[in-house]
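Following are the structures in question.
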Structure I
Amino acid sequence: MEILLNMSSKEISRLEVMQKLSEKRMSQKEAGRMLNLSTRQVKRLLKNYRKQGASGLISKRRGRKSNNCLTEEVKKKVLDLLKSKYKGFGPTLAHEKLVEKEKLKISDESIRKIMIEEGMWKSRKLKKIVTHQLRERRACFGELVQIDGSPHDWFPERASGRCEGRAAACALLVFIDDATGKLVKLQFADSESFFSYSQAAEDYFRQYGKPVAFYSDKHSIFRVSQPSAGSSDAITQFGRAMEELGIQIICANTPQAKGRVERVIQTLQDRLPKEMRLLNIRNREDGNAYLPKFMDDFNARFADEPRSSVDAHRKLTAKDDLAHILTWQEQRTVSKNLTVQFQNVVYQIQTERPTYALRKAIVTICIDFKQNFSLLYNGKALPYNIFYKQTKQSEVVLAKDLNNTIQLKPHKPAPDHPWRTFSLSNKSRDVTAARGGDISTLENR
């Protein structure tokens, strides 16, 4: 009786070689070279072939489950966690939590396979490949720090479905070292502004020191977008502050040029809201308190060692008065009446010296992040009084700050509004009267 055998192409080639060996048309060494096996393995196959024939060359593992396959109990537990506690997590992040928090022994590819089978994950479509020139990382820690901000709903109510924010959308300021890929500063702020970046930079300087350069985009905080005629060397307030501290600002021409911070923001937008959701963090204050712990865990996973062991950060000196340098500073000319006008407010300078000494003098106006106002002349503060406040004129608002500036409130009609007292019976009576009367009657009404 003939038996039908299922053999792979590899097993068929082994059968041909074993037939030649049994007929002594080939030596065992030649067979080993053809099959890429040792002579000992060739002898073992020949022994099985002589005892069982062609069926002795078929793998005994065929049709059996793998020794490392997941049990149905583990699969069910993983699926329950993915649909409840870790809902919306990607395969990589879900694998980290299931291994670290739930103590499950499972690979990330097994989780990916389970999520694809359940329709919880779809493989990303291949994008059109665009070639960009590669740039090697800097050698030293602190030699180049990439900075950027990301306005995002960082405190979502649920990871999937409609976005129902627990807190107002805010911006996350990100500082990442180019040499190591290490997060050196994260901070939640209302928006990307001079004061928010100054506060984040001050905390960074006090912890690590001053870097050699910042690498940013062409946001108006870092670069004057439209310099006025004859002032091509115009500088922003943040640029002025960094210049006083000896830190260079480099603006990238494309997002791909500062791809390290762009990619880490995408990772943060995926991981950070889910981590805060697990810890029930619902506002910016709690979020900022949690960020240092998140940074330590993130850097332990993804940061690399720099090529050089030299730390390029420079220590703060006594001349680096951050409280003064990181303020909004503008210059004004004192009038004959010893007044200075700034943002529709007139400030009257109080002095005991002769008035002619300060006429036409150039003074510096300083405003810190708490909106504290001071007048400086030759580095010394001048006493002043507010003379009067002018009517507020229209102001220029950046496109990124437009949503925060305009706060629409729903209009609530007054209690005596006509539509509140309007009834259907009145409407029908008016229509009936209109149909029954003539033009003169309607006009008299």
Structure II
Amino acid sequence: MTYSGKNVAVLGAGLSGTAAALLLRNKGAEVTVLDSADEAKLLKSTLDNLRARGVTVRTGSAAETESASFDLVVLSPGIDPASALAKNFSSRKIETIGELELGWSCVDAPVVAITGTNGKTTTTELIAQTLNACGQSTIACGNIGKPLCEVALEDRDLDVLTVEVSSFQLESIKTFRPAVSVWLNFAPDHLDRYRSVAEYRAAKLRIFENQTADDVAVINAGESLPKIKARPVTFSAYTNQADFRLEEGFIVYENQPVLRMADTKLRGAHNIENIMATLAVGLARGLTFEQMVPPLQTYVPRPHRCEFVREIGGVAYVNDSKATNLDAVEKALLAQNRKVILIAGGKDKGFTFETLRALVAEKSRGVILIGEMATRICADWKDAVPCEIASSLADAVERAHAIARSGEMVLFSPGTSSFDMFKSYADRGDQFRALVQALPK
């Protein structure tokens, strides 16, 4: 698509919206960025940069009632299509695309796209590290790190793009077509945005929508998916009915051992599947297992993902702040051999914690709850395991420190997002780590 001379509205002044606006200006478009937040709540340096590049910026109620005519609207993934800001344009039938679609239209390299409720970031990093180590230049981008529009603006000479894609990004695609798609898993999430689990799932399934028989779909064999056009490659740590499977601690492909998990720095069945998906992508890209195994053995997971922080008096403290949904908490608990003092809770995303009741009772000796959902989670679990409600994360860490016994673990795995109390899951995890480091020996 040609954007030169087009009058384009970009909804959202965050990272993705800014990247989209700057890319469009580079392509010769007239650009207006609109954000419902008051200007004082937005990053001044970002707004100054946009205006210096010739981008018009409108905020607050003026953004939501913008009446000018536009040729195209670009929706940032953080902007709900049901919001007043977005409806102002959809009600006028103005063509709308997402930031992912815009970036896709401006890049030449083939795309490996990764989605799933959990494990997206780890798998995206694993794939990028492996491809780069094997001589195929790539960058991890999309829902992780740089928005795709920013990568498109940089116009780098890359062999392939490794793109983490969320349901929010997939909602608004039109032609986005990954050469290799990856479906890791699915579990209920984001019910504060979607009307139902089915609507959330339908958004994620769009990753396969434009693929053809010339493309590859790397899919979890344990998932029930509709018929897809791409050639499937399956993986599972739980069933033998898959191309990549687990046998006596080894990842096996076509009955041949490929990689011993004990030789990696990743633990847990969920990470076994992340590695399986990475191997499948490499295979689709023409790599050999001999090439891929060394970088997979050296990969070190990012912070906030079952990250060991410290041991005090025989009690291990683990930061799993990236656990922003129930499936992530479940995987974290299943991976533990010690009795757990669990710290959980956060923003109300519209789902119940009742489904974790039995597992929490089995794995935990006590639970300490924080945030908007603390009272609701307590109601779900209090008859199965002792629960306390803390006034803050600092209070929760102090309470956990007081009751944890030698040989146990304090696991910070919130099970929901952080925005009721923190800037992000990373900010939340950083604060947990600092609080633990400050505890007396």
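Taken together, the values in this text are just the output of simple stated rules run on the coordinates, not laboratory data. Everything numeric in this text was worked out from a predicted model, so none of it was measured. Cβ atoms are built from the backbone, for glycine too; each structure is taken alone.
Taking mean projected area of the Cα convex hull in nm² as the criterion, the top-ranked structure out of I, II is I, with the highest value.
Thinking of I, II, which structure, once Rg/Rh (Cα atoms, Kirkwood Rh), for residues 97-288 alone is computed, gives back 0.95?
Structure of origin is II.
If you line up I, II by mean count of other Cβ atoms within 10 Å over residues 25-32, the top spot, with the largest value, goes to II.
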